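Some structures to go through are shown next.
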Structure 1
């Protein structure tokens with residue numbers, strides 16, 4: 001009897017603490033493709049203005065972006081939904097595809113640290 005090697009499983013990293021520093025570190029480690037946009041948005045919305053009022057909206061946006069990007073399968077699925085919606089010639093089909101993206105993003109928003 002021979003043992004079969006287990007298929008490699010990609011482990012989705014947990015969500016970080018809900019702070020700008022922890023989120024940036026998680027993005028740098030697990031979704032570095034987002035880092036230039038994250039840093040530019042931080043600079044434009046927070047650092048250059050010395051205004052913390054936009055911080056909750058900033059964190060909400062990047063929480064969802066990271067949540068999706070940290071899972072390559074989910075990220076590819078969302079990209080595919082966007083692509084299919086853009087190519088759809090039927091309004092109802094495009095709407096349904098974009099509503100699925102919306103549901104995914106809404107679910108991502110509800111995730112807590114460690115999930």
Structure 2
């Protein structure tokens with residue numbers, strides 16, 4: 001079983017992907033018929049880079065510790081994207097435990 005397959009076992013997770021440091025797709029699993037996985041990998045990479053840039057600015061302005069961020073999420077009406085490092089998944093909001101998803105993403109991203 002791949003790490004991405006284990007993400008799909010979580011209730012509400014419909015698709016998962018892993019991407020490289022340049023935004024290209026490494027692998028993908030799940031219900032991806034309506035999702036352009038290459039574009040999704042680029043989106044997840046770009047959002048991660050933006051979050052890191054924003055956290056650098058926040059840290060500079062506030063002298064707050066605990067940055068850079070470990071991950072991010074983008075919430076839509078019915079579907080959301082959650083990511084940590086180079087792993088992301090698409091979830092149905094009404095079915096998912098975001099705590100479970102981020103715990104799994106944290107474990108997978110360390111492998």
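Every number here is computed from the coordinates shown, using simple stated rules; none is lab data. Everything numeric here is computed off the predicted structure, so don't read it as measured data. Cβ atoms are built from the backbone, for glycine too; each structure is taken alone.
Given a value of 1.2 for distance in nm of label points 7 Å out along Cα→Cβ at positions 21 and 45, point me to the structure among 1, 2 it was derived from. The partial results should precede the final answer.
Values: 1: 2.0; 2: 1.2.
Checking each candidate, the match is 2.
When P(r) over Cα pairs in 5 Å bins from 0, in percent is calculated, the result is 2, 10, 18, 18, 16, 13, 10, 6, 3, 2, 1, 0, 0, 0; to which of the structures 1, 2 does this value belong? Don't skip to the answer; put the middle values down first.
Details: 1: 2, 10, 18, 18, 16, 13, 10, 6, 3, 2, 1, 0, 0, 0; 2: 2, 13, 23, 24, 19, 11, 5, 3, 0.
Attributed to the structure labelled 1.
To test your reading of the models, identify which of 1, 2 gives 2.6 for distance in nm of label points 7 Å out along Cα→Cβ at positions 29 and 69 when calculated. Please report the intermediate quantities before stating the final value.
Values: 1: 1.6; 2: 2.6.
It traces back to 2.
Can you tell which of 1, 2 yields 28 when relative contact order in percent (Cα under 8 Å, 6 or more apart) is derived from it? Before the final figure, lay out the partial values.
Working: 1: 32; 2: 28.
Checking each candidate, the match is 2.
Quick check: 2.6 is what I get for distance in nm of label points 7 Å out along Cα→Cβ at positions 61 and 93, calculated from one of 1, 2. Which structure matches? Show your work: numbers first, answer last.
Details: 1: 3.2; 2: 2.6.
For distance in nm of label points 7 Å out along Cα→Cβ at positions 61 and 93, the value 2.6 is produced by structure 2.
Here helix-only ellipticity at 222 nm (-39500 (n - 2.57) for each DSSP H run of 4 or more, over all residues; to 500) has been calculated and equals -13000, so which of 1, 2 was it run on? Provide the component values of the computation, followed by the final result.
Numbers: 1: -19500; 2: -13000.
Here the read-out was taken from 2.
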